[in-house]
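What follows is a set of structures for review.
Here, each number is a calculation from the coordinates, and none is a lab measurement. None of these values were measured; they are calculated from a predicted model. Cβ atoms are built from the backbone, for glycine too; each structure is taken alone.
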Structure P
Amino acid sequence: MTDKKFLKIHCFQHADFEDLGCIKDWCIQNGHRINYTRFFEDENLPAPEDYDWLIIMGGPMSIFDDENYSWLKAEKAAIKEAIRQNKTVLGICLGSQLIADVLGARVYKNPEKEIGWFNISLTEEGKKEPVFSGMNEKMKVFHWHGDTFELPEGAKNLAFSEACNNQAFLYNRNVLGLQFHFEVTEESLREMLRNGKEELTAGKFIQSESEILTQKESIKSNNTMMFHILNSLASDEGV
């Protein structure tokens, strides 16, 4: 029997109120080590040899905000290098948009903001992929985004919603972009609401704070799927 491999996971965090959520619980339960670059505090980037996985979180900025966030250019270069070196890379919301951008896909404002609990549907490719095995063809997930992306060349489109054609993609089997927030916890949900209340304006795909909070029972199923995805990515590495 071989010893279990413990991963070195590095997290790019863009805002103090958008953290790893339940991903941190998964790391702790499995003995994996987490290090951070918290761009709102420190812009130091790790060398690729210092981590096995790179996880890129969401944030209120867009990928085009280089003038306001000077670290974005260096972050994009680091993501591109991680992909080049065949690291496992997971991007959530803004993170998925950054991955799409460095892979040469267009990132742009979606016609509608999508904030709240809305269904995603699996594509035919999504139904076949182990990362989403066991998920219903439709599932209510938590969204908070105004931008979206075109599919990077060579990537598989795994999911879509009524508001957004590209909700999840897989590139080279070890680079996964999720536009939505499977990682959300009750605490992180309240933090996002506290820090983003001004975005809860009238819109076809924007729910009110009370609508969002009354559906928080969906957090459990979202976290179950997040754990499944992480286990699937880890099993591909023999972890």
Structure Q
Amino acid sequence: MEGPLLDVRLEKAGYEEREGVVRNVAFTVRAGELVGLIGPNGAGKSTTIKAILGLLKRTEGEVRFCGPGGTYAYIPEHPILYEELTLWEHVELAAASYGLTGERFEERAERLLARFKLGDVRHHLTTSFSKGMQQKVMLVLGFLTKPDVYIVDEPFIGLDPKATKELLDALNEERSRGAGILMSTHVLDTAERICDSFVLLDGGAVVAQGDLDRIRETCGMPDASLFDCFHALT
């Protein structure tokens, strides 16, 4: 089996006022794999993601992006946008940051705007958008760069059913291309359907991980849904 695109070995991660929020969290994300990071509120999912992104000073352990380009895209739960920029200016800024230019950039951007039904508002300020539209902007910016690894935090919040389907289709296309995906989500029925494996956190520690059969084995419920396993283990 090929090596991982993302290798996470966190001995401890936390904050100045709360050290060791997560402890001994270890997992990998491989090419074409979608790993679900799940757990109740306060389980340590956000801290784990921040540690992976290098945003926490109080982190012990190692995080390695091992893909051909060592690249990743982060799609946050809450949109992070500039008030004074239009949608297209956000797209141009993201493209410039990653060295995307010319026809390659234009074609990719146009395809993503059409996919998420944002083409008609490309020259509008994103502050005028609904929360769902702003979330779709973050999806466009994330998919624009075609990285080795996607880190996606609660992507379904605020999306209507059509946008959710387009997101799932886009994720599948990226997996087919060979990208790896780490996705934090509370939408367990969708996670059960689309994820290859899971990392289940509770109290800052891994209480189960692996594919659904392994999760079922851990909680001793051979025919249970991910939802039922989640509630049995947390």
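Overview of results
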{"quantity": "If relative contact order in percent (Cα under 8 Å, 6 or more apart) is computed and equals 29, the structure in P, Q", "calculated": "Q"}
{"quantity": "Read-out helix-only ellipticity at 222 nm (-39500 (n - 2.57) for each DSSP H run of 4 or more, over all residues; to 500), computed value -8500, structure in P, Q", "calculated": "P"}
{"quantity": "For FRET efficiency 1/(1 + (r/R0)^6) of positions 59 and 131 (r between Cβ atoms, R0 = 25 Å, to 0.05) computed as 0.60, the structure of P, Q it came from", "calculated": "P"}
{"quantity": "Structures P, Q, by FRET efficiency 1/(1 + (r/R0)^6) of positions 155 and 187 (r between Cβ atoms, R0 = 25 Å, to 0.05): label with the highest value", "calculated": "Q"}
{"quantity": "Entry that produces 19, 60, 21, 0 once P(r) over Cα pairs in 10 Å bins from 0, in percent, for residues 35-106 alone is calculated, selected from P, Q", "calculated": "P"}
{"quantity": "Structure with the greatest value (metric distance in nm of label points 7 Å out along Cα→Cβ at positions 11 and 163, set P, Q)", "calculated": "Q"}
